[in-house]
Structure formats: C-alpha cells, structure tokens
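**Student:** Scrolling down, you'll hit the structures one after another.
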Structure 1
Amino acid sequence: MPHRNTRNASKKNNSGITKTTIKEIKKREKAWTRYKAIVSDDSWQTYKTIRNRVTRLIRTDKEEYQKKLIQGFKDNPKRFYRYMRRSLAVKTVVSAIEMANGKQTC
C-alpha cells in the first residue's frame, strides 16, 4: 500500500466521509504497517477485514452524500450545475510521439 499524505487529505473536501470512516481508515493504515512489519496470515486476515469494512463505509458515505446533494439540487439549480461541472472531467488524449529512430510510441 503506498504512503498517503494525510495532512493534505484533511484540507480537501472529503466528499461526505464521516468521522467514523476516517477513524476506520486510520485503523486500516495501522493494520497495513503491522502486516508489512510481520508478514503473517493472521495479520493479513486482520488487514483484509478492515480494508473491506472501510471500502463498504466509504461507498455508503458517498451514496448518502450524493443523496443529500440531490435533495439540495431541487431547491438550487445553480448548485447542480456547479457539481456537474466539478464532477465531469475532461479527458485529454495523448497522441503518439515520434522518437529519434523514427518509431512512434503507443
């Protein structure tokens, strides 16, 4: 599991993640460091159950957050368009680059 910078994550909008979910995320990170320190089946099972619980909590928090947003959209259409603009990302296509030997990258 890659290192996460939690200081920057607290400054960002957590998209409706509750405090209990954040506590569980911290438990998951501790379980991961325990597993990496002592690689065993028991520590892996502990990490895996916490990881699955955190994933489930994040999904439910996200659903509840989006339901609350939808209720707010009925009263304020400007908020709806702001949310849609923020959530829809423009995907840019990277074209092939020609190298010095004449071949193109994929």
Structure 2
Amino acid sequence: MAVARKYDLYSDEFRRRTFETYAEMRERDPVLCQPGIDGETMIWFATRYEEAVRVLLDAPLARLEAEIALTTLLRRLPGLRLNIEPDELYWRPVPLFRSLASLPVAWG
C-alpha cells in the first residue's frame, strides 16, 4: 500500500525552493519518514543534527527494550506461540527499520 508524501522532494517546485522546503521540514518535521521516488520504499529524513544523533543512538536502545519486553512476555505466558509458520511472517520493506507488519499469536 502506497503512502502519500508530505513533501514532494522530486518535484520542480522542490528544486526551485530547496532551502525553504528544508527550513520548513526542520521547523515542522525534524524527523520524517515518507515514501521514496518509487512510492513504496520508505526513506527517513533527519533535518537537524541533534535529531539525527537521537535517531542513530536510539536504535540499540529500541532493540534492547524489544528484547526485554518479548522475553518477559514469553516468560509470563509460556503457552504463547506463533499462529503461523515463521517463514510466513511479513517484514515491512523499510530500509534501516526492519519491523513486522503483524505478529499473529495463539495462547493456550
């Protein structure tokens, strides 16, 4: 499913107003994810140095938090299991941010 772009960075208008568009992005959307030129592949934009550093440093923390959360959940609900085969899981095709579209589980 294609997602609309908030900023059309591939348009003639953007080429005429590059500085103004990036200034607007820094003000309103310092960290933004939107479809790339193909309309499908998601691309991350970090328009302020501080935000870029935060995004890069938060990745290991996010992985650690996910690992702790899933480990705790599986320990507390020992009957929890995948409701589909592992090779049927659908991973979103987003560069640098691998995530599941859904995680069907059964319990009991």
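Values in this text are rule-based calculations from the coordinates and carry no lab data. Since this is a predicted model, take the numbers as computed values, not measurements. Cβ atoms are built from the backbone, for glycine too; each structure is taken alone.
**Student:** Among the shown structures 1, 2, from which was the value 1.59 of Cα Rg over 2.2 N^0.38 Å calculated?
**Tutor:** The read-out comes from structure 1.
**Student:** Please compute FRET efficiency 1/(1 + (r/R0)^6) of positions 19 and 75 (r between Cβ atoms, R0 = 25 Å, to 0.05) for structures 1, 2 and give me the label with the greatest value.
**Tutor:** Going through 1, 2 one by one, FRET efficiency 1/(1 + (r/R0)^6) of positions 19 and 75 (r between Cβ atoms, R0 = 25 Å, to 0.05) peaks for structure 1.
**Student:** A value of -22500 was derived for helix-only ellipticity at 222 nm (-39500 (n - 2.57) for each DSSP H run of 4 or more, over all residues; to 500); which structure in 1, 2 was it taken from?
**Tutor:** Checking each candidate, the match is 1.
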